[in-house]
Structure P
């Protein structure tokens, strides 16, 4: 059964960022095994935890990123918990499926329908390795977003992404090519927070696209450096934090601690936004 999804376009996202004075994306990579004290370690406990985290962070978060693997690991029940979590998110927040899909055209079409029609995600992360026909089905949806892997922050990123060919690194060629398939209205790129030294060069290639930036918080990304080199006149950033917010406390004060961590990041973002160029 399909549901009616309210589209969240670029201008709505920008307005939400300016209204909240925050470009925080909270990652809901929740695990039953890591639930704090006071919660049963089962599906009911997981849903209580997710709802409490959302309630605690929604004043400061403009986006939420659900890593589908953290739910798929639990089978059919996990998929249902993911859907319930998605449906609980505030309608004015940007909803990202961190699924890293990308396959031959007809398979990608099914993935796109799953996440954009059956579910109500605004965006999905994709891998560009199989080329244009693997991304095209996602790009054909109105007011939906493709978030393409570009330069990641994991240890293995250097195995391929930094390889040079004819004067360009692989991730630069990916950005160049994918930009020809989509627009600034439906295409973002993943750039890891620990790669802040590359943001300046990336902005020369894509000055106006939004960037999804994981790796702040537990992975040690520098928010100030990211803002300095990665922002544009429309802010152009969604900075994700997962573990540092979700597991700010392992005790019964987990929700209050998550709220405090999200507020701390949002306050820092507000200060940084005051120094950014305004359109």
Structure Q
């Protein structure tokens, strides 16, 4: 009876182990099947291995191009605008990625559209500054630097005039984008070339006085009152002119104007 009880206990334990192993095997099988199903779904969802050739959208309007893009399973949006008078207006002139390339379904294609009329931008400030800064301002505004005409003057590479199509233009003037702007620049020969009337600088700030002197093509010699401390550059720029040499309203050919400054 005791042996039979032990035998029964052993058989019961073996049965439990067998059930546990079966459950583990079933769980592993379920995991393997789930992995294959997920990989199949993922491959289908991402169109794994499939690609779409980018059509040639050139010379199509955005409306027609977007219809074609929709048929191909891709998205087309206008990203940039240019003006080329040799081409038809309001049509696509380029895409990124370009025609003939291959992309996934659902990919966004960026189109450059040719405007029907020139894009206008404001001419930035160019006069009374260095040639380098003027060039930066021109390019930042979407314009291009044209010819640089050097004229006599004391300030080397100092812009005296800006021109568009051989006519003088002022800051704020509307100019077609990517137009060429010509610059008249002092060559810095160390002489103004002629006498000039010295402006009255008394009572003006260091900033304003410097601009006026630079406008003459002369250089500035600034002498600050040593009794005052200028902690930041803005303090010195706001310092006030209390004396100048040569005197205001005098006729001079001096290449330098000296100003004496005190704290505001």
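What follows draws every value from the coordinates through simple rules; no lab data is involved. Please read these numbers as outputs of a predicted model, since none were measured by experiment. Cβ atoms are built from the backbone, for glycine too; each structure is taken alone.
Quick notes
- Among P, Q, which structure scores highest (criterion: relative contact order in percent (Cα under 8 Å, 6 or more apart)): P
- Source structure of the calculated read-out (mean count of other Cβ atoms within 10 Å over residues 123-130, 20.5) within P, Q: P.
- Which entry (P, Q) yields the derived value 18.0, 57 for Rg and Dmax of the Cα atoms in Å: P
- Answer label among P, Q for the case where FRET efficiency 1/(1 + (r/R0)^6) of positions 91 and 179 (r between Cβ atoms, R0 = 30 Å, to 0.05), calculated from the coordinates, equals 0.50: P
- With respect to distance in nm of label points 7 Å out along Cα→Cβ at positions 35 and 211, the largest value across structures P, Q is given by Q.
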